[in-house]
Structure formats: structure tokens, C-alpha cells
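Read through the structures below before going on.
Bear in mind that the values in this text are calculations on the coordinates, not laboratory data. Note that the coordinates shown come from a computational prediction; the quantities given were computed from them, not determined experimentally. Cβ atoms are built from the backbone, for glycine too; each structure is taken alone.
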Structure I
Amino acid sequence: MTYRNEEIAKIETVLDYHIGKDRDTRSHSEQIRILMLRKRRFFFITAINVLALVFFGYWFFSGITELPSWIFWVLAVVFALNLASIAWQKKQIDEAIGFLESGQAPVQDRTGK
């Protein structure tokens, strides 16, 4: 796959964020390994969010808690937004892994010139 300059810039931002600014000193395989660990971490974060939502939902719908209903719905919206954010970050990591696996040479000049 051929990447446009805009896509490469976005992917490099993701790589800098998840691997660090010193990523140029690491091999592609080490960078992929780090990204795979980050991706696996998102699986655990997603599971925790789903379990928390189920926990609060069970308490609310079974009548165990006496919290007003609006608090439950605010929590549900927050958890849903959090899950959407996790999915978006996981997608970015998948794109970065694909970029590294494609073997395309990274852009050396990060100033955009």
C-alpha cells in the first residue's frame, strides 16, 4: 500500500505518542512489538469499561442503588464515549502496525520540508 504524506504524518504522530520520540533508534520489529502490547492493553481497558457499565446497570435496574436515573445515564454516556475513544485509538495503532509492516521507509525530515 502506498501512503500519502498526510497519512504518513498522522501515523508518525501515533508512533511518536505510543513508542516515544526516540523511536528512530528502535528496529521496526521492536516498534511493532510495542504497538502490539499497547493494542492488547486496550483489550483489557475495554473489558474493564464493559464490566463497570454492566455492574452499574445491574445495580440501577435491579433497584439496589437509590441513585437518580440521570446519574446512571450520564455514566452510560461517559462509558460509551470512552469505548469509542478506545476503538479509535486501537484503529490508529492497527494503521501504524500496517505502515511498519509494509516496510515503507519512514520520512527522515519531520519538519514537513
Structure II
Amino acid sequence: MPRKIEQLNDQLREELANLIVKEINLENGLITVSYVDCSPDLKYAKIAVSVLPEKYAGTALKNLRRHASLFSNILRSRLKIRQIPKFNWTLDTTESKAAEIEEMIKQIKEEEGEGL
């Protein structure tokens, strides 16, 4: 990936994380921007977020999509790029999948211990 795109990904991740904290109120919940992945032509950006607790994921994604144009307008004034990519919000489930895998490994180890 070209260095320019990597820098933009990092900058967008940081700016969006700050905007989310200020603009989105998720009662008793937390939204974290895991990563931003801009397309090579910089027209689109896949933004992965993790939401805790997971039961608020749907509400969080709905709020993020509703605020996308506001975020674009704010970023347009803050960043020195020609066009702000169109946001594609997605849920990052890496943490929950990792927890499931750890639980499976734990169960396998316990079963192996019982067989001895």
C-alpha cells in the first residue's frame, strides 16, 4: 500500500475517533475505530468499528451512518485533501471471534486433561 494512503488511513482513523466521541452518544456503550482502509483512488473508505457491549452494535452503526455527511463536512475543513472518501461503516468482530477461539482452546485443553 502506498505511503500516502497509509497516512490518510491513520489520519482519518484518528479524526473519526475524535468526532465519534464528540458527536455520537451511545448510552453505556463505547465505539472504537479499529481501522480505516481507503481505496487506491481515495473515493471510498472502509471504516471498521468495534462496539462494546456488542448489543449496541446495530444502534451504533445506524448512528454512524446517520452522521456520515456531518463527519465528511467537518473533515473537509480539517484535512487538506481534494475529496473526502465516501464512508462504508462496518463492524469489526475480531475481538469477539478471538474470545470464541480462546474459549474453544480452553475447552479442548480441559477435555484433554480429563482423558489423562
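Please state which of the structures I, II yields 16.1 when mean count of other Cβ atoms within 10 Å over residues 56-63 is computed from it. For mean count of other Cβ atoms within 10 Å over residues 56-63, the value 16.1 is produced by structure II.
A value of 1.5 for distance in nm of label points 7 Å out along Cα→Cβ at positions 40 and 88, calculated from one of I, II, originates in structure II.
Please state which of the structures I, II yields 24 when relative contact order in percent (Cα under 8 Å, 6 or more apart) is computed from it. The structure behind it is II. Source structure of the calculated read-out (helix-only ellipticity at 222 nm (-39500 (n - 2.57) for each DSSP H run of 4 or more, over all residues; to 500), -26500) within I, II: I. Between structures I, II, the greatest calculated value of mean count of other Cβ atoms within 10 Å over residues 64-71 is seen in II.
With mean count of other Cβ atoms within 10 Å over residues 48-55 coming out at 16.0, pick the structure among I, II it was computed from.
The read-out was computed on structure II.
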